[in-house]
1. Figure out for me which of the structures 1, 2 the number 1.00 belongs to, where FRET efficiency 1/(1 + (r/R0)^6) of positions 44 and 156 (r between Cβ atoms, R0 = 30 Å, to 0.05) was derived from the coordinates.
2. One of 1, 2 was used to calculate P(r) over Cα pairs in 10 Å bins from 0, in percent, giving 9, 26, 24, 16, 12, 9, 5, 0; which?
3. One of 1, 2 was used to compute relative contact order in percent (Cα under 8 Å, 6 or more apart), and the result was 17. Which label is that?
4. Computing mean count of other Cβ atoms within 10 Å over residues 52-59 for each of 1, 2, which one ends up highest?
5. Which one of 1, 2 has helix-only ellipticity at 222 nm (-39500 (n - 2.57) for each DSSP H run of 4 or more, over all residues; to 500), as calculated from the coordinates, equal to -12000?
Structure 1
Amino acid sequence: MAQEGKPLAKIAEAFKDLSATVNSGTQDVKLVEFSRACSLISPLFGCLGITFKFAEMDFVADVHGLAEASKSIESLQSLLDRDTENDCVKKDGSHSRNLLKVKRGIDMVRVLFQQILASKGNSLKVPASVAYAKVLAPHHGRAIRTVVAAGMLALPTKARLLQKLNENEASARVQMQ
């Protein structure tokens, strides 16, 4: 069971459960479980400061949309099937589009964690810049990329991030992996 007040432990536990479902090959991922796990990531974006404020707001809205959809759609596969049948997969605001944007947010966090684990020192600028460049920048225009690049200077230090997450270096390393 994830420790109270430890967002990274809660995220790791939720995604470990989702991974077990995916790896079982016997059942679809339940939309309600997926949206619940994704909702745990939102505070992480908030801990990264103003640079990721818009990403946090978009992520929260998209996860909320998926959570609302889970009231009438059981699984991720059902969601995709329904949007395909209704020919709205690529439309703004569709559940499939929200799912794609949430997936990008998850990928951003995954790459950020990989970069933090591989980096030395206390700065998050390089890990966050690499993660943004790999995952989100290809989907943003030049103006947004410029604003994000400037905002990287306002990132907290790794020590400050860990403090906000109620983690130390060793416990964060375990959860990020």
Structure 2
Amino acid sequence: MHCESEWLRIEPITGSRRISNFCWACILLLGALGFFLVGISSFFGKDLIPFLSSQQIIFLPQGVVMCFYGIAGLFLSFYLWCTILWNVGSGYNKFDKKEKIVSLFRWGFPGENRRVCIQFFMKDIQGIRMEVQEGIYPRRILYMKIKGQQDIPLTRIKENLTLREIEEKAAELARFLRVSIEGL
């Protein structure tokens, strides 16, 4: 939900709860379980899953290696499911003209720094910068230039915006903040 008025603009940021992450987590979980169960089946000499045959796999060394890959895959899958559950990277960008403050909020991993919030004054904003790299892996990122600090990314690195969408987003934000755009 995008919220905008004359004095306030709030842009939600999508985190780890994306369809692609759900798909990768499921694929990784099923693949890791398959490897692990085939490795265990080779130890017992009996197929635990009927459509995954382990009769030609000797437990030492192939079965052990398959169990190792299965366990490693289960750990990676668990990590990915945790990032999805905690929605790591989600948050919002809030631009408040009344308070003259910009707040960038993101959720992180559980712990002391779970909530990441950066605030600065609007008078410190020098401009909006676009980074556009075309090619096999196109990269289109929107940055905010702040006095005395490094540029702060406003869009996700993996967010696949078209050139037109990133230009429109930069123009809207620059118009709202009354700053210039760089990188066109």
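1. It must be structure 1, since only it matches.
2. That value comes from structure 2.
3. Values: 1: 25; 2: 17.
Comparing all candidates, it corresponds to 2.
4. Comparing 1, 2, the top value of mean count of other Cβ atoms within 10 Å over residues 52-59 belongs to 1.
5. Here the read-out was taken from 2.
Read-outs: derived from the displayed coordinates by stated rules, not from any lab. Keep in mind that what you see is a predicted model, and the values were worked out from it rather than measured. Cβ atoms are built from the backbone, for glycine too; each structure is taken alone.
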